[in-house]
Structure I
Amino acid sequence: MPKTLVIIPTYNEIENISLMLDKVLSYPEKFHVLIIDDNSPDGTAAKVKEFQIMNPERVHLLEREGKLGLGTAYIAGFKWSLSHEYEYTIEMDCDFSHNPDDLSRLVDPAENDKMDLVIGSRYVKGGNVENWPLGRKLMSFYASVYVRMVLWISIKDTTAGFKCYRNSALAQISLDSHVFKGYAFQIGMKYKMIKKGFKVKEIPITFKDRERGKSKMSGSIFKEAIFGVLKMRMTQL
């Protein structure tokens, strides 16, 4: 198994963090994990430190001063992964909306088919969403349609947050120029990879809405995505 880092940003995920780390550490592939915690008042970081005592080589923690946004968390994680010479970097949520059982499925096309970016997609054949009301499903689906039309890209799930990067490709992306924080960050990273000519593949996953803890979604994140896509198109991000 190639050296792979799973990045998981957290804010108040005490109900999920132990379950998630237990699961990821249980696989024979020996994934490493980097938790990026934005000063969770519920003790998420303290729980991660307990896991570090038992797994010092595989569990890592970056603690930040406050809620600085998903995009900046991933940028910090990407830089950490590149500086520690991992071969692949995976983005993943802590709330089990992304099934950890799919981790090896993300890495396989990158390793065996030499893909530079592998996207866990809800909207390719075989993909699915569970526990979402119809209105949210339609909004998410048509948001991706909007992004494809504006940016002229063929990716079906443009806002997907379950992804695997080949680090040799990730190292060629200008990370410091990325200013978006929410869905726009996810879209922008895909757009940058495509503009660079890297090989991108979507694989089907089932996305399941969180069962524990509170969603961090807000209206400002959707607004950023709508106008951020237009900015990407105009500036050729």
Structure II
Amino acid sequence: MVYSEKFYVGFSDVSLDMRILDSSILKLFENVCCLQGEAVGDGFNDTPGRWFLTAYRVKVAERPRYGDWVTAKTWSRGMKGVAASREFEIEKDGRTVITALSNWARFNSATGKLERMSDEAFERYESEPERHNFDELWLPKLRSVPEAISEKEFTVGRNLIDPNRHMNNVKYLDLAVETLPEEVYESGGADDFEITYRKAFAYGERGVLRYGEDESARTVAFLSEDREELRAVVRFNK
């Protein structure tokens, strides 16, 4: 089942050139999949089951601009154990301009443990494994990161957390953008980017942003405060 909703691209959603920000794209995805969960009885008020992201791959063919109305679409590709795969599209004027593949894991918010969704509940999503823009179903695990060009420390404050009391998935991208060279930021975003999450940062935690480049990507690694643990990686592919 493909679920879709219309969204308006507002002033806070766009960059210096009035085109949609990478983080605003992720917010559209976040909202439309939450709305689908509500529609099939898997919403926040229906069950203690929660989905948390493990990976994103986003490809942008054209960026909607300030004032545009767009249609965000999402559907389930499949489930394996506690993991699930989901795709997204954003349409503008009837054309698909952005596509994305995402992977998720499910946990019980009451117990804090990973938990497989029941077959009955999953059937309500009406998974469509044959409908896809990406050939793969599962994104790769965390990749190695290039040698550091710069580092920046951060603290997970109130502006970064969500109701799960850890750093919201969109905020990783926001912080990564803060580390990019000015000329990259001025360009308005990458047309192909990936985010891989391993372990969430909790409210009040400190961490380190490590920026590096190689021939294929500009990369921001999220490290624990002692720099010993790799928590997440954002890759802006060239």
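Taken together, the values in this text are just the output of simple stated rules run on the coordinates, not laboratory data. Not measured: the values here are computed from a predicted model. Cβ atoms are built from the backbone, for glycine too; each structure is taken alone.
For which of I, II does Rg and Dmax of the Cα atoms in Å, calculated from the coordinates, equal 16.7, 49? The read-out was computed on structure I.
Determine which structure produced the value 0.1 for distance in nm of label points 7 Å out along Cα→Cβ at positions 143 and 159, calculated from the coordinates; the candidates are I, II. This value belongs to structure I.
Here helix-only ellipticity at 222 nm (-39500 (n - 2.57) for each DSSP H run of 4 or more, over all residues; to 500) was derived from just one of the structures I, II, and that gives -12500; the source is I.
Using distance in nm of label points 7 Å out along Cα→Cβ at positions 47 and 87 for the comparison, can you identify which of I, II gives the largest number? Write down the numbers at each step before the final one.
Values: I: 3.2; II: 2.3.
Evaluating distance in nm of label points 7 Å out along Cα→Cβ at positions 47 and 87 on every structure, the highest lands on I.
Computing FRET efficiency 1/(1 + (r/R0)^6) of positions 63 and 119 (r between Cβ atoms, R0 = 41 Å, to 0.05) across structures I, II gives 0.90 for structure I.
Between structures I, II, the greatest calculated value of relative contact order in percent (Cα under 8 Å, 6 or more apart) is seen in I.
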